[in-house]
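Read the figures in this text as sums done on the coordinates, not as results from a lab. Quick caveat: nothing in here was measured; it's all calculated off a predicted structure. Cβ atoms are built from the backbone, for glycine too; each structure is taken alone.
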Structure P
Amino acid sequence: MSARHFLSLMDCTPQELLGLIRRGIELKTLRNRGVLFEPLKNRVLGMIFEKASTRTRLSFEAGMIQLGGQAIFLSPRDTQLGRGEPISDCAIVMSRMLDAVMIRTFAHSTLSEFAAHSRVPVINGLSDDLHPCQLLADMQTFFEQRGSIQGKIVAWIGDGNNVCNSYIEAAQQFDFQLRIACPEGYEPHAKFLAQAADRVTIVRDPREAVAGAHLVSTDVWTSMGQEEETAKRLALFKPYQVNRALLDQAAADVLFLHCLPAHRGEEISEDLLDDPRSVAWDQAENRLHAQKALLEFLVEPAYHHA
């Protein structure tokens, strides 16, 4: 299969990733100026959701519409994926009818297997391992506000989850230093740490992680599918709340990011999203622009078939 997929940040070169971010900024400017730009007219994106979502669904669906195409939303009730029909068969059939497929799922292997049998681009809208589209938005947000992130210090506070794993890949691809502060036993997956070698440091004290950091990011302490661990996690992660006092330990021009949804009073203090150092709303909007750049990059434009 010759289609380009985006299952991880490692599927692109560092140059391509920077290109996507610059393009995301250009597409944002076009939209803000009200310019109609529809390179994906008559193109259709299939969106398979095994996990619920607000931002991922809205950004991909609105993004396709704004680029002149269409998006079809498929909930777990709407597909046979993993229910009797093998993933490979689903991929073969769906990719004959669609121009790209975005999948938000649990097991990363679902994505890999689907991509292996798909003749059109497959995009990771989130898996248990990674959330690369979130990182495109995060990097675009930093780039807009502060310029290049190369050589900067980034702190991740909290659970070593899928977004954290994508931050580890971003540290390699965008060339920054990443410090991860998490409780023992909640480190990111060893295979991601092994690849990143000298780019990533794990610490237990959040203050040590944010010292002099240019970007501080966090996420909810309990991800989808972990609800039964909530009480245990709340107690364990309590010292890892990001608040204004913690941000004061970072660089003077620090930016705070949160991929949302946020649980105020848990991983962040009640007032943190109102802090001028927080750019979480811009970050959320940038999911739209960064993913439009990604769709434009991956999906063959309509005029190729004219």
Structure Q
Amino acid sequence: MFSKIWTKPSTKSCSEPMERLKAALQDCDAVVIGAGAGLSTAAGFTYTGERFEQHFSDFAQKYGIQDMYSGGFYPFPTQEEFWAYWSRYIYINRYLDAPKPVYEDLLNLVRDKDYFVITTNVDHCFQKAGFDKKRLFYTQGDYGLFQCSEPCCQETFENETVIREMMERQEDMKIPTELLPVCPRCGKPMTMNLRSDNKFVEDEGWHRAAERYENFLRTREGQKILFLELGVGYNTPVIIKYPFWKMTAKNPNATYVCINQGQAVCPQEIERQAICIDADIGSALRGLSQM
């Protein structure tokens, strides 16, 4: 329904779009936050450089892994090595707090608003920052959950206790064999609850969150809705970006906001309802809170 003509942010000072965003935030009836990987990157959850070296220098030296993301696809020769890597990965990206208070800054901006969050992120940063759990929809899973690798059931299992034990007891980049996670229902190996193929488990909690999100949108149809898109790229645009564009186009009272360094664009069809800010998300949110 949209043309291939894109509207990009102005190369001038971003003070004018920030003023427009401030006004839209104050005037709106509801805020729908759509968050992608760029938001967590702005919060300091980087997968390369100093942070990677700090936590994975031994894996880099032994296996030649150069960043956390590619390490997730490394063909480790044993499950003990596989889970030594992944337990460390999950621990620092799910159970440690983000280095920068970007999520807290965002919460301070919407705390008193009627809001809902849909995110493709799986690091649980929203909930750790204090966002209402019943206003969150994690579409792609959660590092804090295991599922059966088959899967034999549509259940997920919390993993914090075993992940911390794997961290404490791993030696020479291996965990003890007795810590290998197995499904309590069928005994098959467990895996992460991350959407990567058709085996992804959408458990009862996932479906309840999806229903709450749909109800939120349905019951606020036609209102002054601020669709606030933060750090969403083009890996899975059909989850957040394209629906936000479509809902904005259908609702003349809606405002679409995209804050994304290097990728702040919108279709020409919604240009008059859009605010595109090409800036670091953390700096933009901090500046907005200080205005």
Rank structures P, Q by relative contact order in percent (Cα under 8 Å, 6 or more apart) and report only the one at the top, that is, the highest. Q
To which of P, Q does the computed value 109 (volume of the Cα convex hull per residue in Å³, for residues 192-247 alone) belong? Q
Quick check for you: by distance in nm of label points 7 Å out along Cα→Cβ at positions 16 and 264, which of P, Q is greatest? P
Re Cα Rg over 2.2 N^0.38 Å: value 0.98 computed from one entry in P, Q; matching entry is structure P
